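S.K.: Presented below are the structures under discussion, each in the form of structure tokens.
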Structure I
Amino acid sequence: MKFEEHAILIVDDNPTNLGVISDYLKDYGFRILTARTGKTALKRVKYAPPDIILLDVMMPGMDGFATCQRLKADEKTSDIPVIFMTALAGEEDKVKGFRVGAVDYVTKPLHHDEVLARITTHLRIQNLTRKLQEKNTRLHEISTELEKTNEALLKKAEEAKEKAQELIRINASKDKIFSVVAHKLQGPFQSLLSLSETLAEKPDGLNVDDIRDIGENINNSVKNIYNLLDNMLQ
């Protein structure tokens, strides 16, 4: 973890305590912000939100509990981890601290190594939480994209189904048309077949008038076939 990438707000009304813990954490590279009252702390976080807050409990005016409640009530600062610094060792005070939104506490007099360990732990938790939130956001985006893609695929599938049904209707119409055409062509072709058989079987027994009649019938049959095909192509 790169400590220089993280800012810590230390809130304590005692300037000596404030100076000692500030200098200790600065030596590790942390960027340090300070405040000596709860009201000042609330103003600072609006303009320069820290990554974590060390908050003294016993302060004149607005104490640490009230300050923490105000921080957690504001959505802009509610996610900032708060570690209480307190000389109160009672179980009731510790529970109250957690109820108002603190993530941890250290007791006074402070043990600097313990303070550093707790800060490091909660910064890691915060980083993991942010990464998880980013992944959840990305998963939500992917889920939304998949839903849109699925909707588009369903729409295309429905369109393909409609086109397939239309092709079925067209093919059915073609089959019906072909059936009608075949039926209408049957008569002219039967006439042609009959006339051609007459010419083939009795060529010597036909006189000029017979041949003329056969020719006219053939011509009429061919015209009927031509007209039928011409109407189909229009």
Structure II
Amino acid sequence: MSLPPLFRPGAALPILWENDRCAIINKPSGLPVHPGPRTTDTVESRFLPQKRGGPWLVHRLDADTAGCLLIARRKTALTQLQEAFAGRQVRKVYWAIVQGRPVQAEGLIDNFLHKESLGQGKGWKMADVPASGMTGTDKGSGALPARTRWKLVAHNPEKDISLLELELLTGRTHQARVHCATLGTPILGDPVYGTVPHPGLSHVPMQLLARQLQVKGPESEKPLEAVAPPEADMARLIATMAPA
């Protein structure tokens, strides 16, 4: 049975997995998920409206993050899948190319994140606070626990870049980006949490990929699962690395 199209003609995005209730698409970097004051081309604006409503985004990715994004075709699936995210019945694995090399080969980051103003008209960013350093002010700022399990996969000593695999055990705003910076290895191309990279890499966009998404299906015990391939820039950089 053929499924109705998710996207408007001429605006399709790659589908990694789908059934009649939901789909996992491969979102390209640079494409926002929601419309905004300065953005008209988004994942949502590309949806082809259905007679019974939808499609709907189950979760979101930053505009500069590529990879697995879950879409609900039905309202019942949307509710059930969002409950799975809230109940942490979802496995989210990211790949990040970072500047430098972590001191250790693997580890667990367990701290708190809260939104921090950069000043009037300058926007905001997320700031991390160690659990041992939490104060009353931090708790009042809405700081939430954030946990990421990570491991070093590969490294290029000449360019001083590494490939990290990150499993996000919570789902906080900018969690992967902040936690890579916490390790002292910010994500290459990150305009907020990054630093000046190797001279030959200053043109590279942010190198963060939602590599794998696994979630319990709305009507089946068999998990929904998809793996997104790295985009061209990331694949090219990975090819220059040796296994760690």
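No value in this document is a laboratory result; all are computed from the given coordinates. The shown structure was predicted, so the numbers you read here are calculated from the model rather than taken from an experiment. Cβ atoms are built from the backbone, for glycine too; each structure is taken alone.
S.K.: Out of I, II, choose the structure whose coordinates give helix-only ellipticity at 222 nm (-39500 (n - 2.57) for each DSSP H run of 4 or more, over all residues; to 500) equal to -3500 when calculated.
M.R.: Computed on structure II.
S.K.: Among the shown structures I, II, from which was the value 5.2 of distance in nm of label points 7 Å out along Cα→Cβ at positions 86 and 158 calculated?
M.R.: II
S.K.: If relative contact order in percent (Cα under 8 Å, 6 or more apart) comes out at 12 when worked out from the coordinates, which of I, II was used?
M.R.: Computed on structure I.
S.K.: If Cα extents along the principal axes in Å, for residues 110-189 alone is calculated from each of I, II, which structure is the one that comes out at 43, 29, 20? Mind dumping the intermediate values first?
M.R.: On the way: I: 115, 12, 7; II: 43, 29, 20.
Considering all the candidates, the number was obtained from II.
S.K.: Given structures I, II, which gives the highest value for distance in nm of label points 7 Å out along Cα→Cβ at positions 30 and 206?
M.R.: Comparing I, II, the top value of distance in nm of label points 7 Å out along Cα→Cβ at positions 30 and 206 belongs to I.
S.K.: Here is a follow-up. Among the shown structures I, II, from which was the value 12.4 of distance in nm of label points 7 Å out along Cα→Cβ at positions 94 and 214 calculated? Walk me through the numbers on the way to the answer.
M.R.: On the way: I: 12.4; II: 1.9.
Corresponding structure: I.
S.K.: Now for a different question. Thinking of I, II, which structure, once distance in nm of label points 7 Å out along Cα→Cβ at positions 166 and 198 is computed, gives back 2.0? All intermediate terms of the calculation are to be shown ahead of the outcome.
M.R.: Numbers: I: 5.1; II: 2.0.
Checking each candidate, the match is II.
S.K.: Something else: Taking distance in nm of label points 7 Å out along Cα→Cβ at positions 14 and 222 from the coordinates of each of I, II, which one would give 12.4?
M.R.: Derived from the structure labelled I.
S.K.: 51, 46, 41 is what came out when Cα extents along the principal axes in Å was calculated for one structure; which of I, II is it? Spell out each step's value before the answer.
M.R.: On the way: I: 142, 31, 30; II: 51, 46, 41.
Going through each structure in turn, the value belongs to II.
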